[in-house]
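Down below are the structures I want you to see.
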Structure 1
Amino acid sequence: MPVRLIALDIDGTLLDSRWQVSEANRAAIAEAARRGIEVALVTGRRYDFAMPVARQLQAPLTMIVNNGALIRSNDGRTHLRHLLPRQVAERVLHLAKPWREGAAVVFDRPAKNQLMLERLDPGDSLRYAYYSRNKQFIGFANPLETCLTEDPIQVMLSGQVAPLRDAERALRAAAFAAEFALAVTMYERRDFAMIDVLNPICSKGASLAEWAALRGYAREEVMAIGDNHNDLEMLSFAGIPVVMGNSVPELKTFGWHETATNDENGVAHAIEQFALREAAPCA
């Protein structure tokens, strides 16, 4: 069956190691859109942090953000939203006190106070650069639990890989673990990890499946490309799963298609091989 929907992870997939969109990737996406194939950016990023990437692409885009908690068009229209109950968020924050230094709560708000922190430390080499680029979206609450005046999108933990593995184990062993879902991203070479605690029905894969059903696409008509642990469910759902050459080793154990790395235009190669060769040009 021809591809009707292409789902693309952003970091480590669409972007190269310098966080740039290559001209080859841009051209392949534009050609897919010209031929009538829907393109979705499926990312752990917040909507506003994904939009600078979306604006570089000459195509209408579906934005599946926050690891599946929100689905929007790139014009800002919200199609689906799954929030984390604030009572669950409060319990997560209590459980995650040993990792509070890298904790944040993310809300679906227009701009101000989207991302709530306890503090912003200029000496924080892991997170300060990111947060300083997003100051217009950041608010503060100490203790962090006091910001929970409404249901958030997620609780987010970030830090070095080893402590975050401990945090993941603690969360998965929690007595209330059925009340949330985890999206885990590990960058071993950078010694940086992120854990998003989400509504229990959320994952990139679940939201991609929900969107495909709403759009009337069969899973065989969906192609997905990813590189990290939080892409597992998305790749498992897609009829054509494609793993980046630079992906974490786990994703290469499933026998899925493998493309070139993110520094070798892997997205463009995959789109050309699996989507453009099958899609007839529009008149």
Structure 2
Amino acid sequence: MYEAIQVQTSDGAVLNILEAGSGQPLVMIPGWSQTAEQYKYQIDGLSDRYHCLAIDMRGHGDSENVKSGYSIHRLAKDVHDVILALDLDNAVLMGHSMGCSIIWAYWELFGSERLDKLILIDQAPFLTSNPSWSEETLTASGAIFDAPGVMGLCDGLAGPDGEATSAGLVGGMFTGGASEEMKQWVIDVNLKLPRQQAADLLYNHCHQDWRATIPTITVPTLIVSGRVSLMPWKSQQWIHEQIGGSQVVFFEEEEGGQHFMFIENPEKFNRHVREFLG
């Protein structure tokens, strides 16, 4: 079981955090428009050994819906504010999808301050492709959009069909083995963030290039990906090759190896986290 606590950021936003357990802090950062609740299997499965803290980012989940701050670097500052407010040391940051981008922005802003290790779950280094790129560059970036595609998706999210656009996008992030109930739950919590803010944040997210930042990471890092994820698995291998001493784990399709593998197969996911953290 977990309890909800609140932390106020440096610019006044009140964040909701799900907390359980004691020991080394394991700070869980959800992906785009996702919520702390989606880490429920990790909180339940890991809080016997670690101090689990899953954050609803500003506007997401049960955190305060504020008008500004929907950019990756502001969300990284929010994570830093939480760490300082709760006086966490030797923390592990675990981010899924856009949560990895938040971690990379944290690294740019604060380096290894108060950190021990990182867990990066299925995020490409740069989501938006350049038509002039070579095949090698495209493979490393893991880009899944082009510039017109990003604009069209964000316009769709912010428009009158925003909920349907969201359902189509998120619903495609699971293997065929996922239940309709599981997919609908993820879609429902995704929609807690107003669609205009979701569109603004996704636009910012899709235009961040982390390829120069990733090789500067110097703390132990675990990379987790799905072999049939919408995030191309070769980009995850590239991340692994850039971070010295890192580990990489791939979930095959029959293991729930799509974008939400930590929900589809929490037993395997939690086992690898335990082995990595010790």
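Values for this structure:
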{"item": "Comparison of 1, 2 - label where FRET efficiency 1/(1 + (r/R0)^6) of positions 67 and 139 (r between Cβ atoms, R0 = 25 Å, to 0.05) is highest", "result": "1"}
{"item": "Source structure (of 1, 2) for helix-only ellipticity at 222 nm (-39500 (n - 2.57) for each DSSP H run of 4 or more, over all residues; to 500), computed value -7000", "result": "1"}
{"item": "Structure (1, 2) behind the derived value 18.6 of mean count of other Cβ atoms within 10 Å over residues 43-50", "result": "2"}
{"item": "Parent structure of the calculated result 0.35, given that FRET efficiency 1/(1 + (r/R0)^6) of positions 163 and 243 (r between Cβ atoms, R0 = 25 Å, to 0.05) is the read-out and 1, 2 the choices", "result": "1"}
{"item": "Winner on mean count of other Cβ atoms within 10 Å over residues 227-234 once structures 1, 2 are ranked, highest first", "result": "1"}
{"item": "Answer label among 1, 2 for the case where semi-axes √(5λ) of the Cα gyration tensor in Å, calculated from the coordinates, equals 24, 22, 20", "result": "2"}
{"item": "Origin of the value 19, where relative contact order in percent (Cα under 8 Å, 6 or more apart) was derived from one of 1, 2", "result": "2"}
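Rule-based calculations on the coordinates, nothing more; no lab input. In this text, all values refer to a predicted model and were calculated from it rather than measured experimentally. Cβ atoms are built from the backbone, for glycine too; each structure is taken alone.
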